[in-house]
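Structures are listed in the sections that come next.
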Structure 1
Amino acid sequence: MKKIIISTAFIMISILTVNVLDAQKVYATKTGQIFFNATGGLEKIAAVNNQVDSKFVDATGQIIFGVLIKGFKFQNQLMEDHFNENYMESTQFPKADFKGYILNIKEVNFTKDGEYPIQVEGALSIHGVSQKVSTKGTLSLKQGKASIEGDFSVKIKDYGIKGLYLGEKIANDAVIKLNCQY
């Protein structure tokens with residue numbers, strides 16, 4: 001009799017666990033975009049990366065972004081080379097990532113198309129340095145597909161990035177714009 005009760009309890013716990021796991025959805029993309037602009041002087045210093053890896057969980061709001069530094073493309077190849085070699089040291093620090101949460105995920109109705117303002121908080125790691133970041137964005141839903149857009153700025157020196165032209169030709173703050181279609 002004890003075996004039947006224990007087996008029944010185990011089966012019920014397994015069913016409940018599966019139902020809870022089924023209730024959450026993971027949205028993912030490997031083709032998100034990050035734009036950055038650090039124009040400080042007369043020369044435009046901007047790049048785009050179209051290979052952003054991102055995932056978020058609708059039930060918890062957990063969200064991550066990952067990007068290879070060498071994936072940033074500039075209009076000028078020489079500028080791209082300087083970015084990778086002299087500033088970002090992308091051989092030594094090949095990736096940047098963000099790990100955090102959409103704090104108000106419960107306000108998003110995943111069964112209804114629309115645009116939902118979101119508040120995101122977490123740790124942004126660039127150049128081997130991690131800093132707390134908090135920003136606002138928009139989570140859009142259209143026919144079951146999600147997208148997230150947002151922008152924020154970072155102080156370049158806060159991430160241990162040094163270079164000859166910081167504060168002159170290169171702005172002290174970089175403006176980051178994110179667009180991910182999941």
Structure 2
Amino acid sequence: MTEPAANPAPSLAGLFAGFLTVGLVGFGGVLPWARWMIVEQRRWLTPAAFTDLLGLCQFLPGPNIINMSVALGARFHGVRGALVALAGITLAPIGVVLSLGVLYERYGGDALVQHALAGMAAGAAGLVLATALKIAAPLRGRPLGLAIATIGFVAIGVLQLPLLVTLLVLVPASILLHRTAR
């Protein structure tokens with residue numbers, strides 16, 4: 001099965017609007033919305049290109065989606081694009097977080113608010129799981145990549161090993177295995 005081709009580079013306004021939308025609707029679980037916007041809706045990247053870029057963004061320090069916005073902005077429009085995408089992804093959430101902080105200070109102890117927050121957490125967990133399955137889809141034809149991803153999941157998610165230690169072992173192992181497989 002071939003992947004759909006990516007669309008041409010977005011404008012600066014398109015970058016800002018896309019990441020502003022993700023920042024607004026993806027509160028608490030931005031990665032699923034970012035993937036949907038970047039791959040499925042606007043087709044700026046193919047599924048495989050998104051997965052590859054996400055891998056790089058996860059390796060870099062800082063929040064993955066912030067790294068993704070900067071990387072995509074820079075890819076399409078250099079430093080200006082990086083700054084525009086970064087502004088788009090951060091402006092709305094900053095306002096939302098400040099507003100919610102004030103509301104939580106006032107109403108956080110209310111039982112109805114506690115139940116609503118528990119429901120939102122369950123919904124966000126479901127979105128993250130669904131996105132993980134979509135992100136893993138390009139690995140179906142790459143058993144070595146799927147094996148490395150599975151080992152990483154078990155190491156971090158099940159065995160609760162530190163992320164840095166896991167990456168320091170898996171990155172060189174992955175590079176070596178992929179080089180020898182060629």
Structure 3
Amino acid sequence: MSWFQFIKSRKFLIQIAIAVVGLFIFVFSMQWWLGYTTNHDQKIQVPDLHKLSIEETEVKLKELDLSYIVIDSAYYNPTYPKKSVIEQTPEAGDFVKEKRKIYLTLNPSKYRDVTVPDLNGKTKRQALTQLRSVGFKIGNFSYIPDIGKDVVRGLKYKGNEIKPGAKLPKNSVIDLVLGSGG
């Protein structure tokens with residue numbers, strides 16, 4: 001029997017028909033099984049968790065059969081309560097299935113601490129730029145007798161002298177002690 005005659009034979013055509021029918025049965029049964037096991041028709045709307053404490057968030061998510069994971073604490077945002085939700089993924093209003101994890105970013109309880117740079121001997125202009133760039137605010141200027149005019153001779157925080165390398169919360173107000181130039 002030649003190759004061409006085998007392809008035209010009844011046995012070969014029956015085998016092809018069985019394979020095609022088997023493939024259709026397999027595909028449709030897999031679709032049904034995946035729809036059944038993945039709760040295809042179920043959807044839960046994610047609530048808005050912004051500005052809620054972690055305890056309130058936990059209660060709200062348990063009611064909906066959802067869970068959460070805290071992935072990060074962002075930079076301190078004074079417009080949000082301490083240790084409250086700043087961001088969430090998936091976003092509020094999105095639809096998810098039961099037991100889905102909601103990823104949360106929390107507001108820390110205070111600004112992060114920043115290291116005070118060594119500014120002794122730098123000019124007022126250099127000191128202002130460097131302090132602002134690391135996140136400090138500039139307070140008052142006081143002058144002491146010194147040969148260098150507007151040269152930094154010390155730093156103060158809440159009236160107390162601070163040393164380079166000290167850690168202060170970001171957005172702290174630092175007063176500069178400068179030379180009078182005389």
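Coordinate-derived values only; no laboratory data. Computed from a prediction, not measured in an experiment: that's the story for all the values here.
Annotations for the structure displayed:
- Answer label among 1, 2, 3 for the case where Rg and Dmax of the Cα atoms in Å, calculated from the coordinates, equals 18.3, 60: 2
- For helix-only ellipticity at 222 nm (-39500 (n - 2.57) for each DSSP H run of 4 or more, over all residues; to 500) computed as -25000, the structure of 1, 2, 3 it came from: 2
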